[in-house]
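Structures follow.
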Structure I
Amino acid sequence: MWLKFSKMHGLGNDFMVVDFITQAGHIRPQRVRELADRHFGIGFDQLLLVEQPTRPDVDFRYRIFNADGSEVENCGNGARCFARFVVDQQLTGKRQIRVETASGIMELHLTDDQQVMVDMGLPILEPAQIPFQAAHMAPEYTVTLPNIGDVQLGAVSMGNPHAVLRVDDIDQAPVAEWGPIIESCSAFPNKVNVGFMQVVDEHHIRLRVFERGAGETLACGTGACAAVVSGQLRGWLKPGVRVTLPGGDLFIDWQPEQSVRMTGPAVTVFEGRINV
């Protein structure tokens with residue numbers, strides 16, 4: 001079965017995007033892992049599927065699979081690529097798009113300067129809903145980790161769970177060593193994405209993210225949102241923050257009690273056909 005696809009990226013966080021509206025098919029988890037391989041496949045952090053919605057008040061259904069074949073709830077960089085894809089492929093003529101995800105409804109807006117603004121919804125802070133094991137909600141938690149000891153972190157869900165740690169120097173942060181340990185720690189029953197944040201000033205942070213099921217990526221949109229929310233809750237940041245990731249910059253704006261808004265680019269690299 002041959003399928004058309006697009007290879008896209010948002011600040012280097014890269015995706016294979018498949019239209020399951022004008023073509024039919026199915027991609028097994030094992031095949032996702034093969035296609036994600038950067039030597040023997042296409043190579044990507046995540047697979048994005050564009051599907052018909054299951055409800056009348058949205059335009060599309062948006063599904064996301066990690067490189068290991070597991071399905072996840074949300075991806076901010078992927079959402080921007082999703083919006084660019086459906087417009088470029090002429091699946092819609094709208095510039096304001098509502099999409100259905102595993103974590104709820106997401107609104108996407110294509111700006112005049114070719115950026116994509118994503119309404120990421122309200123951050124989830126209640127531990128049970130993240131999910132995160134804690135007696136009550138707090139801006140910061142202490143978690144005891146094997147081979148590391150006690151660490152202080154913020155816990156936020158943007159439709160997917162994030163742990164946010166502050167570091168003095170992002171270039172020296174133990175991302176490769178600590179990332180897998182925190183990702184799989186028992187405090188997060190569904191595993192967790194891990195953000196390492198350096199605060200430059202009240203409106204600028206540097207960030208590296210170890211993504212659940214994918215490892216460290218060049219950018220993570222939901223991770224940028226979670227880091228800004230956590231930084232504001234902990235008193236380090238003010239609304240309107242530039243987030244510098246290894247792949248480039250995102251702009252995140254969050255006013256308490258309101259949705260988080262993320263603005264950034266989405267780029268098509270190439271298009272092709274592959275036998276799945």
Structure II
Amino acid sequence: MIGERLSRGSLVRDGLRLAVYDSGGDGLPVVFQHGLCGDVGQTAEAFPDDPRFRMITLECRGHGTSQAGPEFSISTFADDLAALIDHLDLAPVVLGGISMGAAIASRLAVSRPELVRGLVLARPAWICDAAPDNMAPNAEVGRLLTTHSADRARAMFVAGPTHARLAAEAPDNLKSLMGFFDRGPQAATAALLSAISADGPGISEEELRLLAMPTLVLATARDLVHPLAHAERLASLIPNAGITEITPKGVDKPAYIAEFHAALSGFLKDL
């Protein structure tokens with residue numbers, strides 16, 4: 001497992017210490033970012049354990065063991081990531097991420113294309129616009145955690161229509177959302193969910209059409225937070241993009257991981 005080979009370092013930005021994980025070696029550097037309220041465990045699980053590829057993950061502010069600070073936004077997270085790539089002097093790198101990580105990667109590919117030789121957008125939750133409808137479940141949990149104890153917030157969510165809909169249509173989304181009620185500290189979790197659900201990558205479709213780097217878009221069905229239509233739209237906008245649909249994690253997690261590894265390996269070996 002790649003997680004067993006990760007070394008931990010740090011990057012200091014705005015007085016905050018942010019955790020950096022690096023699998024090391026001489027392989028192709030791939031800066032690979034986690035999703036909202038995730039951490040390096042998410043990226044390590046999805047990344048192939050192959051010495052040809054070097055995985056680097058920066059845990060965003062308020063995620064994992066990184067300090068939180070006063071501001072949560074996709075643009076801030078992207079600026080932190082650019083600072084890390086500059087600090088490591090590895091550019092151009094393959095840049096990618098899952099969900100929020102994909103939004104961070106797309107923003108950085110647009111704003112700093114000289115840093116990026118290839119782009120991986122896995123289960124994207126955003127195209128361009130802020131506060132897309134698919135992020136409403138995360139925003140709902142954020143609101144509940146802002147105004148109620150975790151136990152009360154959980155009970156209210158379970159009794160509501162979003163829980164029932166996700167249980168029937170997107171069980172993996174529901175599993176993630178239910179985990180947020182146990183994530184601490186509660187105030188930081190509530191702030192992250194509220195701020196990022198209302199945010200966006202701050203880019204335009206016209207800017208996506210100008211991207212020149214090879215791009216892999218990974219998508220799944222049965223996912224209301226990461227709609228297949230978002231992945232298809234991104235793949236249609238970015239000129240050198242290809243899309244691969246893999247088994248939904250909520251249907252068969254081992255198949256999801258195996259197919260994720262295979263698709264990512266196939267893309268990286270040609271860069």
Structure III
Amino acid sequence: MKIIGEKINGTRKLVGKAIAERDAEFIQNLAKRQIEGGAHWLDVNAGTAPDREAADLIWLVGLVQQVSDAPLCLDSANPDALRAAMQHVTKTPMINSISGEQNRLNNILPIVAEHGCQVIALCMDDKGIPPTVEGRIQVMDKVIAEARRAGVPDDKVYIDPLAMTIATNTEAARITFNTMRALRTQFPQAHISCGLSNVSFGLPVRSLINRTFLILALDAGMDTAIIDPNDRELQAALRAADLLLGRDKHCLGYTRAYRAGLLESTAPANGKPK
């Protein structure tokens with residue numbers, strides 16, 4: 001299981017404040033902590049207005065690369081900002097994201113192809129997110145076909161089936177899992193990625209829902225997730241799921257995590273702090 005660290009995102013209040021105030025220490029601490037938590041890529045999303053996004057994204061890229069040599073995941077729907085940031089990366093990044101939306105296929109896919117990037121592809125188009133498994137597969141048929149024509153191989157595509165909010169549709173997670181299984185059959189060389197935060201929106205004890213979703217998604221074929229790598233309980237659930245699904249050769253990942261003290265809860269059973 002590969003992890004994309006989600007925390008450097010300007011739509012988060014504290015990160016947006018740090019970007020506006022050019023608080024380099026805050027951003028770099030976020031980067032270092034996520035790498036220490038096991039992130040394989042660091043998502044970098046300025047989340048600012050189009051007229052300043054390029055400058056903000058370049059600033060973030062420079063700061064993160066000063067403290068980490070992990071590859072970045074450039075997160076923007078603005079092709080101008082992406083092209084500008086591409087001039088400053090030291091390693092070929094992942095790009096987040098393309099979709100069936102024609103504007104993204106016309107303007108972002110060429111950047112992916114030109115630079116040989118890995119790319120997240122969303123199961124949505126100009127009509128929105130299809131409500132059915134079949135609709136999402138139809139969208140991805142188009143996206144994968146366009147990616148292949150552009151010279152982007154399937155194994156560089158990380159398909160996001162999109163997890164919708166359970167609070168407004170109790171079938172949402174089941175649709176996501178079934179989409180993952182269908183994608184794994186239809187595009188066996190592609191990766192499957194997903195963010196967890198949407199699924200639990202509006203419900204109590206969101207962390208419990210997110211952990212359970214993660215485990216079920218791994219069983220459905222997900223191999224990459226956009227998560228908070230410093231969430232100890234989520235990481236413990238991930239390691240246990242990898243173990244039980246036969247993805248942890250000789251149980252090494254699990255036992256190493258145990259010896260490092262990463263599998264213990266931060267609070268005792270009665271819920272009171274230690």
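Read-outs throughout are calculated quantities, based only on the coordinates presented, and are distinct from any laboratory measurement. It should be emphasised that the depicted structure is a prediction, and the values quoted were computed from it without experimental measurement. Cβ atoms are built from the backbone, for glycine too; each structure is taken alone.
For relative contact order in percent (Cα under 8 Å, 6 or more apart), which of the structures I, II, III scores highest?
Greatest value across I, II, III: structure I.
Ranked by mean count of other Cβ atoms within 10 Å over residues 92-99, which of I, II, III sits at the highest value? Intermediate results must be reported in sequence, preceding the final value.
Values: I: 15.2; II: 26.2; III: 23.0.
Structure II gives the largest value of mean count of other Cβ atoms within 10 Å over residues 92-99 among I, II, III.
Which structure, out of I, II, III, was FRET efficiency 1/(1 + (r/R0)^6) of positions 164 and 244 (r between Cβ atoms, R0 = 30 Å, to 0.05) derived from, given a value of 1.00?
Numbers: I: 1.00; II: 0.45; III: 0.70.
The read-out was computed on structure I.
Volume of the Cα convex hull per residue in Å³, for residues 44-99 alone was computed and gave 67; which structure, I, II, III, did it come from? Structure of origin is III.
I have 13.9, 45 for Rg and Dmax of the Cα atoms in Å, for residues 124-219 alone, calculated from one of the structures I, II, III. Which structure is it?
On the way: I: 12.6, 34; II: 15.6, 48; III: 13.9, 45.
Of the options listed, only III reproduces it.
If you line up I, II, III by distance in nm of label points 7 Å out along Cα→Cβ at positions 156 and 252, the top spot, with the largest value, goes to II.
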